[in-house]
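Below: a set of structures, written as structure tokens.
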Structure I
Amino acid sequence: MDQYIEFVSNHPILSLAWVAIAFLIISGAIKSKFSAIRQINPQQLTLLINRENGQVVDMRGQKEFKTGHIAGAVHLNPEKAKESDFSTLEKYKSKPIIVVCAAGMTASGVATAMHKAGYEQVYVLSGGMGAWQSASLPTTSGR
């Protein structure tokens, strides 16, 4: 214990940095645990589609979507997503919806807006299409 006290007194900035990092990690874990939006991996996405008739909503640009997307995915225009215009997705409101973007960062905000708009089960593909492709899972092009 004396060594910890000595370390903290000799390196106050480093000690504060460690406390801040620990706080951020713990608060992030707590926040994700109680969030209505769940991050899922590609395998969990496949299970949601196959077992619960989940619907994938791809919010990347039209060109990226046409180049390659998850089979059965519906395209959501990124501009409409930013404006919280989900009128094209009304028929999927009671289904599990998995929001997918390029890297998994943009989808979280859209998923939160969808949940606030009344969509019951909203998920985000952690890592986005990059994670899907890294897992060597199939994509389809066109549409």
Structure II
Amino acid sequence: MTVAVLVLNGPNLNMLGKREPGVYGSKTLGEIEADTKAAGERLGMAVDFRQSNHEGMLIDWIHEALGRFRGIVINPGAYTHTSIALHDAIRAVGLPTIELHLSNVFAREDFRHHSYVSPVAAGVICGFGAAGYGLALQALQPLVE
């Protein structure tokens, strides 16, 4: 049986491949999407992969996930450090959620060390670049079976 999961990407992730490749890697978001969907297939997951630069859109998608998806992987980008609204949306739907970051946020600026998402996430994966998406799906798998 295939399990439907939602993978959300926040602001500026549409710029991957162009934006600071030394920090975020050289893969584009489209390449990461293809890799993530392939990883999902291997794990028996149907991945719905989305990106928005708008906080409200991410919140709407989290709300819509209830009843449609079994779990969420979210790379909230800079909203990690600012969005109580994302925290509240994830808490409201109650779906298992993995927080994901391409870079190791703890090896970067101090303001990146705090996450409003982490307290409502089942776990956090950071610092493994694009491979983190597959790792996040692996971490989510036992929570959605």
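Taking distance in nm of label points 7 Å out along Cα→Cβ at positions 3 and 131 for each of I, II, which is largest?
With respect to distance in nm of label points 7 Å out along Cα→Cβ at positions 3 and 131, the highest-scoring structure among I, II is I.
Using semi-axes √(5λ) of the Cα gyration tensor in Å as the calculated read-out, with 21, 18, 13 as its value, let me know the right label among I, II.
II
Matching task: -11000 is the computed value of helix-only ellipticity at 222 nm (-39500 (n - 2.57) for each DSSP H run of 4 or more, over all residues; to 500). Pick the structure from I, II.
Here the read-out was taken from II.
Looking at distance in nm of label points 7 Å out along Cα→Cβ at positions 75 and 123, point out which structure of I, II has the largest value.
Across I, II, distance in nm of label points 7 Å out along Cα→Cβ at positions 75 and 123 peaks for I.
Where is FRET efficiency 1/(1 + (r/R0)^6) of positions 11 and 83 (r between Cβ atoms, R0 = 35 Å, to 0.05) largest, in which of I, II?
That would be structure II.
Which structure, out of I, II, was distance in nm of label points 7 Å out along Cα→Cβ at positions 67 and 91 calculated from, if the result is 2.3?
II
Every number here is computed from the coordinates shown, using simple stated rules; none is lab data. No experiment lies behind these values; they were computed from the predicted model shown. Cβ atoms are built from the backbone, for glycine too; each structure is taken alone.
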